1. Between 1, 2, which one scores greatest on distance in nm of label points 7 Å out along Cα→Cβ at positions 28 and 44?
2. Given that relative contact order in percent (Cα under 8 Å, 6 or more apart), derived from a single structure, equals 20, which label among 1, 2 identifies that structure?
3. Comparing distance in nm of label points 7 Å out along Cα→Cβ at positions 12 and 92 across 1, 2, which structure shows the greatest value?
4. 1, 2: which one has helix-only ellipticity at 222 nm (-39500 (n - 2.57) for each DSSP H run of 4 or more, over all residues; to 500), as calculated, at -26500?
5. Ranked by volume of the Cα convex hull per residue in Å³, which of 1, 2 sits at the highest value?
6. Comparing FRET efficiency 1/(1 + (r/R0)^6) of positions 20 and 52 (r between Cβ atoms, R0 = 25 Å, to 0.05) across 1, 2, which is largest?
Structure 1
Amino acid sequence: MTTQTIIILTLIGISAGILSGFVGIGGGIVIVPALIYFLNFTQHQAQGTSLFVLVLPVVALAMMNYWKTDNVNWKFGLVIASTFFIGGYFGSKLALKLSPGMVKFVFGLIMAYVSFKMIVSGYNSIQK
């Protein structure tokens, strides 16, 4: 892993952790798109690596299916998981300082933005 890759993975982990603590999101909304757009992972690789981050105990069986088909990047997953842990702490501290309405508003904006990006990307992939 290059220094640049470690920095990107750290930013993904911290962002996912902060957003998880802030509005209860992380893997599917932050990690998967970030791995696809910033590190050129395939959808399956991004999903498998995201599941690795959350592997114990919730998604162990799903992650195993991705692992069996060589779609989990263990090294990248470890970096994201460790920084996600730290980011979750700070995101939750921030969320608890804001009103529930503000947190709901931010959550909706993030969901809308990521949904739009995934829809456009998926549509463009279908057209090729």
Structure 2
Amino acid sequence: MRSGSKQRDFIVGFLKDAYTHPDAQEIYLAVKEQFPHVSLGTVYRNLEFLTENKIIKKIQKTGGNDRYDYVRENHNHALCRKCGKIYDFFFALDKTALQSAVGAQIKIDDADFLVVGVCETCSNARAADNT
């Protein structure tokens, strides 16, 4: 990646090491520890640049703030609607079947899924509450 700024490079490194899918505020706080004078706007602009250049993914529709993930390999996300944790999952996409479902309106290049459910930890806690 062409180095655009020290803050941008820091954000990429932070997301490479973070498997928690942090939101912009969490990323901002981490950047601010290294660069005390950084603004939240600078962090948002860098997140937008990195998303547009497919270096990171923005995970939207999580019921809260957008979350971010470093693009390691093609994967999708599962959201627990109880605790809000996001899990990575790998799914071999059948582009032919997906294209057939979408029809001719758009030629599919890529797909990004967010599935929603209840994680095992929350399910077990709920089951324990019912006993």
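Derivation of every value follows stated rules applied to the coordinates shown; laboratory data play no part. Keep in mind it's a predicted model, so treat the numbers as computed, not measured. Cβ atoms are built from the backbone, for glycine too; each structure is taken alone.
1. Working: 1: 2.0; 2: 0.8.
Top value of distance in nm of label points 7 Å out along Cα→Cβ at positions 28 and 44 goes to structure 1.
2. Working: 1: 36; 2: 20.
Comparing all candidates, it corresponds to 2.
3. Values: 1: 2.4; 2: 3.2.
Result for distance in nm of label points 7 Å out along Cα→Cβ at positions 12 and 92 over 1, 2: largest is 2.
4. On the way: 1: -26500; 2: -12500.
Going label by label, the one that fits is 1.
5. Values: 1: 108; 2: 150.
For this comparison of volume of the Cα convex hull per residue in Å³, the top structure is 2.
6. On the way: 1: 0.95; 2: 0.65.
Once FRET efficiency 1/(1 + (r/R0)^6) of positions 20 and 52 (r between Cβ atoms, R0 = 25 Å, to 0.05) is tallied for 1, 2, the winner is 1.
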